[in-house]
Structure I
Amino acid sequence: MLTATVATASAALAVGPLPNVQGFSASTLPQDLLIYDRNGNLIADIGNQGSHRIVVPLASMSPSLVDATIAVEDRSYYKNSGVDPGAILRAAWDDLVHLRFVEGGSTITQQLVKQLYFGPNAPDTLQRKLREAVVAVALTRQYSKDQILGLYLNTIYFGNQAYGVEAAAQTYFHTSAAKLTLGQAALLAGIPRSPSAFDPVQHPQAARARQAQVLAAMVRQGDISSAQAAAAVAAPLQVFPPATTIKAPYFVDYVLTTLRQQYHISPDSNSGYRVTTSLDLGLQAKAEAAVTAQVSRAGTYYNFHDAALVSMDPQTGEIVAMVGGADYNAPGGQINMATSPTRQVGSAFKIFTYSAALANKTVNMDSPILDAPLVFPIGGTNNGPYAPTNYDGRWHGIVPVKEALGNSLNIPALKVELLTGIPAVLDVARRMGATTLTQPDSFYGPSLTLGAYPISVLDMAVATSTLADLGVVHRASPILKITDATGKTAFAYDPAQNSDQALSPDVAYIMASILSDDQNRCMEFGCNSDLTLSGRQVAAKTGTSEGFRDNWTLGFSPTLATVTWVGNPDNTPLSHSSTGIVGAAPIWHQFMTNALQGVANTWYSTPSGLDQFEADYFLPGTEFLSPVLAERWPTCPSQVYDPKTTSWSMLMVNGVPCSIGTSPRRRPFA
């Protein structure tokens, strides 16, 4: 022992200063960012510039792989001191006989040292070999054989950008290192000697020949019998070409953005973070199928070529499914329409208007509203007259609030908004999750309630979830847990820390009651439409933006809230007067039907603070509100206004902007 120490010291003096071998472990290796769904299924392996390394402990590697590696690379591994003099002599003799380098003679420990400290392309000089040997001995004294072997198997290169046995197993066999068969293990163990020559994809015959050599070495070591080796050679072996497969790519992009912005974790940092997300791959598959089916089935006729869907657990804010487009790999397909804040939501915005009106006790669910023409002096094209219409082009006389909302009538919604006040509507929308409404209140005009200002699908899903959780808003939460390379938890999601009461449970319950009663929408959408689910009570609402450019459907049960959108990313109008009921609703219907299959049909208990009369619910004190919205709308003092000098504040009569006419065809303007 003393002689070896003196020899090592002498060698160290001869080769100069050596690297420090203290504090090294597999967890410090550069490695991939791994993203999982909520059930532990891998959905993305994000490596640096296409390379892949996934560190796993030695105990999580197939024993056959460990035996095969030792048999073919360093058969005296557990006995040597980090160098094998006998192997070096044999290699030197072979080199002398062949008059060239044909045998390395390096132990597993020496190979590890070369990878860690000198680089895979280090020159074959005598000094480098000596330095490598000295460091190998030092490493063996500092760490156990299992630690070194685990580090080696997580470091060695297997070709095709795969570093370490776990990445190699997943790259070539779509399995884990723990589940490798004998034949698979032997093939992998043979690759590191020459990853290009023994590439099982490019050179399958050479790889299989090398596999046979490894199996023969295992027989000589006594690890397996000749019969086992023969069976492994004869067994068919499916090898997959390398490919980077990301499931739910729009969601993965959203998670990567969230990691960068909220947790300062970059995917190219090689830090080995493991991220458990809220996504449910089973529900994600159902969402993707619903989007694909509708775009294929109806997209050509209605001229929409893209669609998006976001589904959330309303009780936690966790995103369980996200589809940002019909085809991620199509030209321009990487735009995530689920998070894009560029789309008008149409009448889907009315959930905010009526929530605000109920909360302010402006109306109750039975309040009568006169659905008749209105013409405002300003607010239209080029700030000219604004003459809104219902999307069916008709007027319906006096209708109750519940039918005005259920049938998505525009004039009643405008009247409710203006009587309640745009600031109050904006306040509710923002509290419920509409993060894009950031301009001063004075920026927004009466068309707010008709969805003229953009809100993302994701924000609408948060708002829908707020209704579904009886007024409790949870910010969208795609990440449940983050652990670092050592297994230490860096973040764990707590829904209790991500909730606020945006609406009273009473108001949310009344909204849910209106939106879940199919009778309230039969006039415009027909009974038993795609806004209903067979045998199940659900709430739903459509939206269609101006010019038929966007179709929306939102809806919920107590356990699932989903928003769908169809349209075109370049804002091309849809054809044949495509509305939410024919564009987005079929996606919502198909997904919700499949997603809730096997889930019990439940609904909410009536909050104790509400008054009930037959099937209708009222906030206390709102049962007999004055029917002001059933009366004629206040008329402007003048029938002629200059749109260049007129402002909304100048048009206020009895607290609301006045109307100058009763017909949308009338144009009495300067």
Structure II
Amino acid sequence: MRLVKIGVASVSVKAGDFPGNRARLVQVIAEAKQRGVHLLVTPELALSGYSLEDRIFWPDITRHSWASLAELAQACGGIAVVAGLPVQIESRVYNAAALLYCGVIHGLVLKRHLPTYSIFYEGRNYTPWEGGQTRINGVPAGDLVFELPFGKLSMEICEDLWSPNSPAQERVRAGAEIVCNPSASPFTPCKNDHRKRLVESTAAHLKSVYAYANLLGCDNSRLVFDGGGLIATPNGIVAEGPILSRSMWTLTTGLVDLDDLLQDRRENTTWREEKAGCGVRPEMVRAIEGVFRPASLREYAAQLPKSFYVSGESAPGPTREQYLDELFDALVLGLRDYFEKVGAFERFLVALSGGRDSALCLLLAVEAAKALKEGAQPDKFAAHVDTVYLPTAAYSSSGTHDAAQALAVELGVPFRVLAIDTETAVATEFAEVLAGGADKVTALAKQNLQARVRGAMMLNWANSVGGLVLVTSNLSEAAVGYTTTGGDNQGGYSPIANVPKTLVSELLAYLAKRDNIKALQRVLDIPPSAELAPDQKDESDLMPYVVLDDLLHLYARRRLSLVDCWRIACVRHPGHTPEQLREWTADFARRFCQNQWKRDQHPVALKVMDLDLDPKTGFRFPVTQSIDHELVELKEAKLEIA
């Protein structure tokens, strides 16, 4: 992992006050170094002030600006800083952003798009950059990409971001991983919300990190700048600074993993095609020597969202309630459409177990039934939903029976109980004959044959009543193969196969409260269990689902190494020992890679999450492979989470 800590500073400056502006920037740089920042972005023209107006025509402005830049560079030992100033080439004045690193001015990027609308008059005072490269005071300038020890970066300045022909596009194709934007964007009510949307979408479009720093306060007399720095990755906003602060400066920091960015680019075919055909000039890239010490993994892990699957845990973004509402509605819509558009079914069939997965499937079936024929007859839904509880005397509990029955009754759908002890006994007898004796039938086979009896009964029932059997397996189970082929992973449609177990539980708890479904609390009170063996608990067989789902996201969605998955898990789950988490990480990896053959046989499933393990759509994974080298690295790895 290339963990880079980025800072964006909002700074209040005064037009033409070179000593005062520089002193303030030195304060910010000192604080950024104290916080371990690798790259600091400061606002547009912060050395000179933005609102110079015609004062820019006095030659002392560019001269003093350069002198201040040279002095500021001396404060940049061990940190890369982007600082803004006006520069001059003969009779032309440009708006520039300089890269300072280890006491040296390494180059300047020049502003291409100058606003001349509304309150802006930049075209009167500055020349738009024509493109290419030049030199200013002996320093490279123009369209440049800087290759620093931690990664490649470039800049664009304020209005460049708002242009449909943003210069960052070419610079990113040339290899820039971080785009820095020093800005002086004046305040209007709610404008910062627009900036956030623009920065977020730009980072996603460019497959880059985008670091935006805005001026703060009134630097002349009329314009007020609201600050509000932003750091975004293709996955969203990482850090957001305050707006309209009354302090002279603010510093907002965030950690990004540039290796994650490269992985995103590797996987995106559109990105690869665009880069292949861009004809980038190699002279754009400037290599800069130095030493890179990655940022703290502990701090990075603490910055990650509380849940990788539930939005709304923290701003910005949709609320948790909105997220869960939309997820449930999408699952209902997909299930209703499949049922109707196949045109072969009369009713939904759900094998209720008293557990969480079958409870969610029943809720979806009920809502889908109410929505049939565009919701023309919602009161007739019960005619299209049927349930059955299939217990074994040895392992099924009264608790799951009561929970299943209570939910069916409260939702107003048929419920029946059909014990499978006789069928299980017959299946066991045949298993013993085929295996060559009772002692040859494994404990796992004894568990699975119960699931296969249930699966066969459900499919036979469907044949007789025109039923659509809902497969109740979730994403977490599919990931580690905690399903029975020919049993609970067999049926007509798998509505929650793309929903991880932690999100199933979260959604049920939310629906219980939102819709006042009292029986759901009974379901949630029962620890997840397949009830195929004495006192069986899913999390005892596997690991806590919250750990499993974290590992699933980090390994399968983020494509992190097992070592990095383990280290992040140690920070996120301090209640478990590092060695226990190492063991679970290895177990997860083995199960995940060994059970692709099961995922290849899973029924048709809805896709609603970014992470999709369906081999028919989003996840082409080898059925036979070796991860022995990763397991060895995991076994030998030291924790190293400073």
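Descriptive notes on the structure:
- In this comparison of I, II, the computed figure 42, 21, 17 for semi-axes √(5λ) of the Cα gyration tensor in Å, for residues 238-429 alone is attributed to I.
- Source structure of the calculated read-out (helix-only ellipticity at 222 nm (-39500 (n - 2.57) for each DSSP H run of 4 or more, over all residues; to 500), -10500) within I, II: I.
- Read-out Cα extents along the principal axes in Å, for residues 254-325 alone, computed value 48, 29, 18, structure in I, II: I
- Entry that produces 29.3 once Kirkwood radius over Cα pairs in Å is calculated, selected from I, II: I
- Test item: mean projected area of the Cα convex hull in nm², for residues 390-469 alone calculated as 5.8, pick one of I, II: I
- With relative contact order in percent (Cα under 8 Å, 6 or more apart) derived as 14, matching label from I, II: I
The numbers here are math on the coordinates, done by the rules we state, and not lab data. The structure displayed is predicted, hence computed values, not measured ones.
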